[in-house]
Structure 1
Amino acid sequence: MQSRVFVIGAGGFLGGEFLSRINGAFEVVACDSSERLQLNGLNGIEYDFGNTPPEVLPCKRGDTAVIFSWRGYPATHESDPVGKLSLNLNHTIDLLTWLARCGVSKVLYASSGGAIYGNVDNTPVSESVVPNPIGFYGIGKATAEMYVRKICLEHGVRHLIFRIGNAYGPEQLRKNLSVGLLAKAVAAAKTGSQIQIWGARDNRRDYIHAEDVARGFLAGLECSLLESGVYNLGSGEALSISDLIVLVQTTLGARIDVLNQPGRSFDVGSICLDCSKFQRATNWQTTWSLRDGILQLAKLV
């Protein structure tokens, strides 16, 4: 009998990428709101994180849950910290408690790299660095990680928490998502529109293609010997915002109109993720260069 994998948030940016790449060795159950399932042409379980009780998920002993669901972006968490934190954390606890009671054997959880670690002196940042989030979004993600760890440990569930770098990919453009500097820069270069840059342009980010994130989750799913814990998923390299803009311009042969805005209190300065722990355990490596990712995105504009 095939193992069942419940992909929670299957209609989202990263959940959809993972769903499209999981192989036939698993029986996959897509879980998301009816709107997202329909929009993406998916058949699955109608589970709208934050609105639907998790008891609708028919998990059984031995199943695996891959969780991508989270409500809101950093800016929206700052404008409504109590509401967003309460919604996300309450439903994360309910979801994990239900999955554990059902007897799932493994949980893979999508967390955040930069938002979790905050401003650190040394980069690249390994998983041993104590989280120091500076915004409510990061505080929520860090707290959710602790809930995942506690509930899974109490019920003997293997758990892999992935702290992901700045993910980018074609679905950001196809779905017109409001986040993703790289995708916005490509769109601006192709259309002549303006983009806003918040804070210092020498701040560095670790960019990773959504396909490489999905491959990381697959490696974690398939590796039966991987220990429970936290794993970074990034490129292991950091590029300044200025250099990213230049790279997009030179790759596409177009100028980008940039509007500089003051830094915001919740924006992390610079971040680069040390991914050697996961690489040693699974032999996972990134495959997309930023230049190739830019060219891929440009075809969609």
Structure 2
Amino acid sequence: MATTIQIMVDPGRPVKDIEIDSNTSIENIFEELSQSGGFESVNLSDGLEILSEMISDKECLKFVSFVGAVVSTGLRGIIKNMLKNKWFDVVLTTCGALDHDIARHFSHYKEGSFTMDDNELADQNIHRLGNVLVPMDSYGPLIEEKMQSFLEEEYQNGNKEMTTAQICKMIGKHLGEDSFLYWAYKNDIDVVVPGIMDGAVGSQIWLFTQKHNDFKLDMIGDANLLSGHVFKAEKSGAFMIGGGISKHHTLWWNQYREGLDYAFYITTAQEFDGSLSGALVREAISWGKVTKKARQATLHAEVTTILPFIYAALISKLKK
């Protein structure tokens, strides 16, 4: 016999019209959204409150995860500045983030369009990533040259086994202030890449082992690093920018301390297909990856559009 689940609705405060004039600050706009009643705007306002409280909580171990594609865009500057500000303790990302950080430090990507002819771009040796154009010379050959040089230097210094966190520090120390990996290195923020073989940097690590067969990639060392962080944490929180392996790895490790206490997730994925990327943060409660009492929200939005405004509001709010 089927069971009917009844959801009790507790009427809240009245919906308030948004009022903005020429003197309204960005922080005040977020406050207006919190009382607007609709629809994703409330999740946006809640997300700002969650991030502000999490970053200010000195007992909280703070994670940020993001997909590599955003580093190909100007959002790289926001990610860099969040790490420069020391807002987070641990980064979880994909190999593409390393690829783009290296490529854009030593070269340039170009503005393009979603509607460009990919056959013509291929003839011109240009890769297309959405509406970002990646010249071949700015990507594969460049990353090969830099990574082989970086790895050879480490190898000659006697480092013949490295975790992905150590590889990220190695890359960061060779880059400059425009790089998120540089600021992670400078501020001793661990960057872990669980799927590092899925990208140009990972391929270069593999190629390096073909000539140096005693060089090893130590993924267990990354697990030991993350467990050391998580098991000691009084509280933990995460800002998850996009889905995939970086989001899941963040949730996965936090189940070992009974879940995240703060969680804010921005996604364009939908939950109807059962995917991890589409799963709302609250689904993770059933897995023990987010605590039942956690401050949590999911915002459906395109992150390169919305994160600059969240960042600006956070700067204002955290100053107070």
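Rule-based calculations on the coordinates, nothing more; no lab input. None of these values were measured; they are calculated from a predicted model. Cβ atoms are built from the backbone, for glycine too; each structure is taken alone.
Details
- Percent of Cα pairs over 29 Å apart - highest-scoring structure of 1, 2: 2
- Test item: mean count of other Cβ atoms within 10 Å over residues 55-62 calculated as 15.9, pick one of 1, 2: 2
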